[in-house]
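Given below, in the form of C-alpha cells, are the structures.
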Structure 1
Amino acid sequence: MNKKALEMATGTIIAIVLGLIVLVILVIFIQSKVTESGKKIGTLESEADYAPDKCQSMIKGTFCAGSCDIDKYTQLQKAPTGKEWTDCAKMQGKSYCCVPK
C-alpha cells in the first residue's frame, strides 16, 4: 500500500515539475511576442505623428518619390507650410510628395 502511494506521489511531483517547465517556456515566449508587438506599435505611432511638412505616412498613403504616377497621385513639390518636405529632403532624388487623388 505504501509503495503505491509513493509511486503516485512521485508521479505527481514529476507532472508538476514538467508543468512548471512548460509554463515558464510559455511565459518567455509570450513576453517576447508582446515586446515585439510593442515595437511595431511604436513604429505605427511615429507614422501617425502628423506634421504639416512631413510627407511619408502609411496611414495617409503618401510617400516621397522622384516623380509620381499622375493617374493615381498628385505630385506636390512644397508642403502646406510653403517649405520643402522635411523627410523627402533627406532622400536624394526624391523631392516630391505623392498624394493619392
Structure 2
Amino acid sequence: MQPPFEIKFKATYFVVIGLLSPLTLFILPFVLPFEWRKWPRLLDGDGLTLRNGTRIPWSACTNVVTWPNRTELVFGATTVPLYTRWFVGGEEIRQWVRQRLGV
C-alpha cells in the first residue's frame, strides 16, 4: 500500500461492537462515535487527518508509544490511537507510520 491511506474499519470491529452492546445496555453504540473523532481518517506524506477534521503534520509528533494491539502517536496534548487490529490493512499502516516517523 502507498500513501495516502484512508482508514477503514474491518467488519469484525462492528461485529464485536454489536456483541458487546447488550452488555453495556446498548450505550456503547452511542458513546463510540465521540471516541472515533480522535481516531485518524487519512494518513499521507505530510501528516494525518482525524475523523473530526483536524489536520496534524508529522513534524508535530513528540512521542510514539507502542502497545501490543495499538500504537499511540502523541502530538503535544493530542494523542492519536492507531488500533491496527480493527483497521483494514492495519499492520501495513502501522509499519508505514513507524517508518515515516523513524521509530
Value -0.34, -0.71, calculated as log10 I(q)/I(0) by the Debye sum over Cα atoms at q = 0.11, 0.16 Å⁻¹ from one of 1, 2, is from structure 2
Between structures 1, 2, where is FRET efficiency 1/(1 + (r/R0)^6) of positions 12 and 92 (r between Cβ atoms, R0 = 30 Å, to 0.05) highest? 2
A value of 9.6 was derived for mean count of other Cβ atoms within 10 Å over residues 4-11; which structure in 1, 2 was it taken from? 1
From 1, 2, which structure was helix-only ellipticity at 222 nm (-39500 (n - 2.57) for each DSSP H run of 4 or more, over all residues; to 500) = -9000 calculated on? 2
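Just so you know, all these numbers are worked out from the coordinates, no wet-lab data involved. Being a predicted model, the structure only gives us computed values, none of them experimental. Cβ atoms are built from the backbone, for glycine too; each structure is taken alone.
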